[in-house]
Structure 1
């Protein structure tokens with residue numbers, strides 16, 4: 001929604017508040033951090049006590065943007081970002097194997113090979129997640 005599309009309101013827009021605050025005379029009082037508008041004060045917004053407010057904003061922002069773009073519903077799938085695609089997983093295993101072969105007595109490198117093997121086994125889930133996304137996007141589940 002653009003500023004021109006915003007419905008009439010008895011309250012000033014946030015941009016108007018910020019503009020008005022900038023017109024204030026430069027005095028010792030107005031230089032104080034307590035004089036800043038809270039939503040323009042990064043030091044204030046980044047306080048630990050405001051984590052819940054920041055989380056709420058993180059949830060609200062995409063919701064508003066989606067509404068503005070005519071997106072009426074979404075599906076969120078939570079998963080791991082640690083599973084790479086098959087090609088990347090195979091390359092990581094190859095590199096880990098080369099290092100382990102160069103130092104066969106190094107237990108840490110041998111462990112890295114075992115981990116890389118498991119990751120390669122699970123790499124199929126990367127492609128399955130992409131296929132699920134494609135099917136959902138194509139409307140195959142509607």
Structure 2
């Protein structure tokens with residue numbers, strides 16, 4: 001899965017958690033992409049079985065899309081916690097760093113920092129760290 005795919009499923013998940021509809025306008029604002037680019041990606045995500053998309057009404061994640069989104073969010077929040085607690089980054093610095101790193105850590109790295117930190121339950125911003133899941137192939 002590409003970084004873009006991971007960013008899209010994560011954005012759809014987060015919008016839905018905020019009670020918003022994940023339509024092209026909301027996703028364009030969230031991701032900083034054009035609405036035509038959003039539409040194209042939603043079509044691809046639907047073809048791959050990660051979202052159910054109805055044009056003009058928005059998208060929602062399928063079970064496999066949600067699993068993928070939660071894995072990316074888990075990586076992001078674990079990295080934020082690690083950066084702050086073990087590398088001395090300030091709370092206002094960790095998000096941007098985690099955005100860059102969340103796509104590039106291995107499952108082994110994830111497991112090791114989780115264990116090192118005693119399996120934290122929240123990120124530095126107080127949001128829950130999702131439990132360990134495996135992304136379906």
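Each value in this text was obtained by applying a stated rule to the coordinates, not by laboratory testing. These numbers were taken from a predicted model, which means no experiment stands behind them. Cβ atoms are built from the backbone, for glycine too; each structure is taken alone.
Between structures 1, 2, the greatest calculated value of Rg/Rh (Cα atoms, Kirkwood Rh) is seen in 1. Of the structures labelled 1, 2, which one yields 2.5 when distance in nm of label points 7 Å out along Cα→Cβ at positions 26 and 74 is computed from its coordinates? Matching structure: 2. Please state which of the structures 1, 2 yields 16 when relative contact order in percent (Cα under 8 Å, 6 or more apart) is computed from it. Computing relative contact order in percent (Cα under 8 Å, 6 or more apart) on every structure in 1, 2 gives 16 only for 1.
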